[in-house]
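Any read-out appearing in this document is the output of simple, stated calculations on the displayed coordinates, not a laboratory observation. Treat the numbers as computed from the prediction; the structure is a model and nothing was measured. Cβ atoms are built from the backbone, for glycine too; each structure is taken alone.
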Structure 1
Amino acid sequence: MNTKLTAKEEIIMNLLWEHGPMSVKEMIDYYDDPKPHFNTVSTFVRALEARGLISHNDMGNTFQYYAAVDRENFNKQSLMSFVDKFYSKHALNVVSALVSEEKISVEELRELLDRIEKSK
C-alpha cells in the first residue's frame, strides 16, 4: 500500500476517519470557504479509491465513500515506510535522531523504556 498522501488526499482521509462514510457533496460541506469544486474533490476521491485507501457503496444516484483502512494501521505503515526509506530500516536511528535534535529528551526516553519494561 502506498502510504504517502498529498495534503489534499490527507484532508479527505481525515474527513472519512473522523466523520465516517459520506458523499463527495458531504465532504465539500466540511471545507472552509472558498470550497473546492465538486470535480476537484471527486478526482482525489477516485485516486484514493484506485489506491485501495477508500471504497464506496452505491446509494442510488450517488456514492457514499468510506475509509478502507483504519487510521492507526495506516499511520503504522506510514511510519515503517518512513523508517525504511530514510533511516536504513533501523528504528534506532530514528530515536537517535530525535534525541540529537532534542525532539525527545533523555528523560522522556527513560520513561518510555520504563513503560516498555512494565508492559512486558
Structure 2
Amino acid sequence: MKIAVLITRVLLGLIFLASAIVVLFNLVPAPPLTGNVKTFNDGLMATGYFIPMLKSIELLCGLALITGLFVPLALVVLFPITVHIFIYHLLMAPDGLIVGAVLLVAHLFLAYYYRKSYAPLFKIKP
C-alpha cells in the first residue's frame, strides 16, 4: 500500500507541477479553442490574476506532493482544483475526461490514505 501511495503522490505532484510550469513559463502555445470553452477561458484570462494564481498554487502543491512535505495540506488545497478539472471535462471538454477522472481517483485515493490527518477538522469543539 505504501508503494502505491508513494507512486500516486509523486505522479499527481508531477502532473500539477508540469501543468504549472508549462503555463507559467509559456512553454507550449495554447491550443485553439472554440465555443463555450473559449468563452470560459477568455473570461479567466481577462481577470489578469486568476491563471497565474492558480498555476502558482498548483506549482507549490505539486512540489509538496513530490517532496512529501505538507501532503495533507496540499491535498486539501488541490481538491477544489481537481474537482473543477473533472467537472470542466465532464461538461465542457469531454476529450479530456479520462485525465480528469484519473486525477480525481488518484486524489481521492490519497485523501483516503491520509484521512487520519483530517479527523481534527471534523471534531465539534464546545
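Remarks
- Identity of the structure behind 30 (criterion: relative contact order in percent (Cα under 8 Å, 6 or more apart), calculated), options 1, 2: 2
- For helix-only ellipticity at 222 nm (-39500 (n - 2.57) for each DSSP H run of 4 or more, over all residues; to 500) computed as -19000, the structure of 1, 2 it came from: 1
- Structures compared: 1, 2; top value of distance in nm of label points 7 Å out along Cα→Cβ at positions 32 and 56, i.e. the largest, recorded for 2.
- Here the criterion is distance in nm of label points 7 Å out along Cα→Cβ at positions 40 and 112, and among 1, 2 the highest value is seen for 1.
- Value 2, 10, 16, 16, 14, 11, 10, 9, 8, 4, 1, 0, calculated as P(r) over Cα pairs in 5 Å bins from 0, in percent, assigned to which of 1, 2: 1
- Here mean count of other Cβ atoms within 10 Å over residues 48-55 was derived from just one of the structures 1, 2, and that gives 12.6; the source is 2.
- Among 1, 2, which structure scores highest (criterion: FRET efficiency 1/(1 + (r/R0)^6) of positions 24 and 88 (r between Cβ atoms, R0 = 35 Å, to 0.05)): 2
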